[in-house]
Structure P
Amino acid sequence: MTLDLAVRLTEIMLGFAFLQQSLEFLRARGVEQKLAFLRVALAVLLIAGVFPLLIAGTLLLTSVLLIWRFRGPYNGGSDAMSVLVLLCIGLSHLAPSTLWQEIAVGYAVLQLILSYFQAGWVKLVNPEWRSGKALREVFGWSAYPVAHSLRHLSERKTLLWFASWCVIVAELLFPLALFYQSALIAALICAGCFHLANAVLFGLNRFVLAWISAYPLALWFQERLVTLL
């Protein structure tokens, strides 16, 4: 995959991510609603590939305004990730040479990798995750909108212990997938399914597009890494 194609695919998926985020604010009032309409238009233009540098810069500005308005990312990690990828994409368009383009895009990929590894490490050092208790509490009585029909899973201790360790191991080993294209594709598919499951089961729908928008960049990075090795 070429760098230009990876950036274009990321812009398209990132545009849908910002479109999703912006639609949630259309029923707001005042400044938030005005910004929402503007961001919807900008997201559509980003998807279409119209003036990508200008559109990315304007979207970034509106994101900063929302961060200032809510004293931090409105939706935590998903908003932070989408802004990070947007910034790196914008910098790649501003880069004076291919090397600096690759550095900008590579930084986004590095953050993607670290996000998974760090999540796995945090779970590994947490005894409640190692024992499966964390997942039992999520399914049993957490505030997440888990379907009532799935509440009984909180009683399946062995199953949730196994699921907990599958998530931990997969996240910790994610960086190793960069050395083989087939392994990376499999890892990205698994990670994408993981985000989708979280969206369906727990309502964490913003994380899906925010994270998978960086996947084309990861595929390009893997090919570039192999050529360097």
Structure Q
Amino acid sequence: MTMTGQDTDPVRALRGLENGSATVRLRAALAVGTTPDPRFVDALVERSAVEPEFFVRDMLTWALTRHPVSLTLPRLVREVGSTRPQARSQALHTLSKIGDRRAWPVITAAVLTDADDEVARSAWRAAVLLVPEGEETALTSVLATQLGRGDRHTQLSLSRALVALGEAVVAVLETAAKAPAEPVRAHALATLRLLRDPDAGFEPALEEARRVVALGGPGPEGP
């Protein structure tokens, strides 16, 4: 089966998105994005929820960004409430790529603290891109409740989100650096270092923070 940028027959394109070959699915998503058609929006969102290949999901997201926001935004916002973790994660990822702040109301505390790490990471990335002016402090407070969560990949995602918010995060990180839980303290200290020295690197910053915490060293206000 051949799928090109000019081949946007709805039936054929929809079949291509569900083909057993990842290469065919990729070409189908490329074709749909190259020549956007409102008839494809639902199919693109649905496929995003189940597509196993990252590079195909990325193309599905690109194809959705090529369609009018008036069509994609409501559909993606609904998808954030899906019971399927991948559906929620991909919807949030696509909303971050679209970048329309009208999606902000869907970034709730429940979404930011989703039990699924991939969903939470997508929510954090979307939040820092969509947060309206004046809402940064409230967002920071919710994000800080996730300090110490998950593996290093998850912690790095959260640190990047917090650093992207700039000086608004300093006070809450300094408070978290004195929390009873050692993983929280270490994560907060590492994030503060990244904020002050973006070239430090997360791994070295986290290792150093863990050593400080383990030795009972001073937090950010110590000598």
Structure R
Amino acid sequence: MLLVFFPSISFSAGSWIDVRDGYETAYNRHELSFRGGYNFDNTAGIMFTSAYNLEAMNQFDYSWRELEGWYPLVNYNKFWVTGGALFNGNTDGSGGAGYFDFKSMLREDLTVTLRTRYNYRNYDSDNIYSRRKPANTLESHLGVSYNINNDWNYYFEPAYFKHLNNFRSANNKSYHIEVDNMLTYLGFKHIQPSIELAYLDRSAQRNRNNYRIRVGLR
């Protein structure tokens, strides 16, 4: 898939590749993801992701894949509205999502984005009443991007997830929250290393809070 959509692995003409390893503390597991994408001049874009479950670095199993595209709908005086859609699949089945981004540049070094997203699944699972339903969710994200200087960018993103059809999250509630912090170094010409620390709410199964540490290179 990567060779079909992105035949040249380079950073020119808006194309990019990305690799990330994320470690979740509550489950002692790693997930390795590879991404490739192309950003057009009008800010539209396309991205393909393939992720793999490494557990405690003792296996290499397919986890999920996703193809995503987005297109600008409104561009007015440092305010943008973007619509996007994606299709994904995992070991249980396939699904997809649609979303809208509302983005505003408050200052030259500060941008705020509000995202609303609906996730659907093409397969059924057992909910809390043992009824077969699709485990669909609603998401709301607030993204704050701040350029500390010419070399460093800090990104902060709290998110709220609402589980539909009587499903529960890992915290045994009908909703959960996630808070992501990402620091990216922009001083190199062709590569952007980053590090993330995220709070992924509480795991009722492990009876502890779940955190994710992720390092990446784009």
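Readers should treat all values here as calculations from the given coordinates under stated rules, not as data from a laboratory. If you're wondering where the values come from, they're calculated on a predicted model, not measured in any experiment. Cβ atoms are built from the backbone, for glycine too; each structure is taken alone.
A value of 16.4 was computed for mean count of other Cβ atoms within 10 Å over residues 27-34; which of P, Q, R is the source structure?
That value comes from structure R.
Given a computed value of -25500 for helix-only ellipticity at 222 nm (-39500 (n - 2.57) for each DSSP H run of 4 or more, over all residues; to 500), which structure among P, Q, R does it belong to?
P
Work out the source of 2.3 here, i.e. which of P, Q, R gives that when distance in nm of label points 7 Å out along Cα→Cβ at positions 67 and 107 is computed.
Q
Which structure, out of P, Q, R, was semi-axes √(5λ) of the Cα gyration tensor in Å derived from, given a value of 29, 21, 20?
Source structure: R.
Once distance in nm of label points 7 Å out along Cα→Cβ at positions 83 and 99 is calculated for all of P, Q, R, which comes out largest?
Biggest value here belongs to Q.
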